[in-house]
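J.: Each structure below appears as structure tokens.
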Structure I
Amino acid sequence: MRGWIFPVIFFIFLSCGEPEYLTPADISSVVSSEKTVIIDLRNEKKFADGHIKGAINAEFHDATFLRDIKNIDKEKTIVLYCGEGIKSDEAAEIMKKEGFRNIKILSGGYTRWLSDGFHGEK
């Protein structure tokens, strides 16, 4: 009976590991899924200037971030992006501590999204 405990604990540890980094092409295939929530971590002005279609705005700011993510379903796949990809790692850590388990990050942020030929929505 004890032989199955270690593999189960190991699997749980791996499933709560580091976020997966995706390219814009990887994300473009999941943006329309109902099981995915795309979160733009930039401020409201930058979000209004252009964002990935279907994204919600939850600015990564100490005063508002936890409030903005509290009603998001923790069972959904979360895709995070910011301008350059710098704030996404920190946001992912906070979300992981809040119980989110399936977190993905757009490598290079919205800047890479645009430079790879994808379009934003206003």
Structure II
Amino acid sequence: MNIREIDHITLTVADIARSIRFYHEVFDLPVITFDGDRQALMVGKQKINLQTSDQPHEPVADKPTPGSADICLIAKDKLEDVQHHLKSYFVDVIEGPVEREGAHGKITSLYVRDPDNNLIEISNYN
């Protein structure tokens, strides 16, 4: 077997419209609709599908729960600019900037929470 990419992840949220608004407005992620009425956010060549725990898309994880995700997004902007942008949207940085280890080397990261309290790490490669 030769698996080398992630195509998509599914994020369980309490309110899809609220999550779409947050990720589109704050992170400028394009929104797409697929399979009729399902919505997702594009992140480069990957997507984040959205579902609610009371209407999951089968098959589903054993315990789809809002607020249980921890994801890292790579920003093209300098983190200083990201901090100013987040502040303009009243999004609190809960930690950072701090150095971490990314999939391809050292990164510098800021941490925020989305409306469901998922942990979102926003990073730049050093």
Structure III
Amino acid sequence: MPFTIVRQDITKMKVDAIVNAANTELLMGGGVCGAIFNAAGAKELQDACDRIAPIQTGQAVITPGFKLPAKYVIHAAGPVYDHTNKKQSADLLSSAYINSLRIAIQNGCESIAFPLISSGIYG
């Protein structure tokens, strides 16, 4: 499978799944998360998230994409970076990416778009 770095609005990408840099409560946030919720239909996406929340840091879950071009949204909870425990932060971040890929495969996805998880307010 090819790997390509693209700088584009993730909410407009025509892929099977996009990944949301989520919080563990799966609540609409700001930044990329807020943009995904708004583009998908905030009420519909929040209702779907409420049925499966909460999740643990490093986990990922899937919902429909609703109004997005992507069929699915995979919600991955990355860690808040901890300068005193860099290994744990790295392990949890790696788990968020790996678990997102696992869920994509389990749902027959052939293409997936990731934002930079834990790179905004999570440090």
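Taken together, the values in this text are just the output of simple stated rules run on the coordinates, not laboratory data. A quick note: this is a predicted structure, and the numbers were derived from the prediction, not measured. Cβ atoms are built from the backbone, for glycine too; each structure is taken alone.
J.: Which of I, II, III yields 15.0 for Kirkwood radius over Cα pairs in Å, as computed?
T.: For Kirkwood radius over Cα pairs in Å, the value 15.0 is produced by structure I.
J.: Have a look at I, II, III and say which one yields 3.9 for distance in nm of label points 7 Å out along Cα→Cβ at positions 56 and 88, as calculated.
T.: Computing distance in nm of label points 7 Å out along Cα→Cβ at positions 56 and 88 on every structure in I, II, III gives 3.9 only for II.
J.: Next question, about the same structure. Using distance in nm of label points 7 Å out along Cα→Cβ at positions 40 and 80 as the calculated read-out, with 1.8 as its value, let me know the right label among I, II, III.
T.: I
J.: Where does the value 1.7 come from, among I, II, III, when distance in nm of label points 7 Å out along Cα→Cβ at positions 24 and 112 is the thing being computed?
T.: Label of the originating structure: II.
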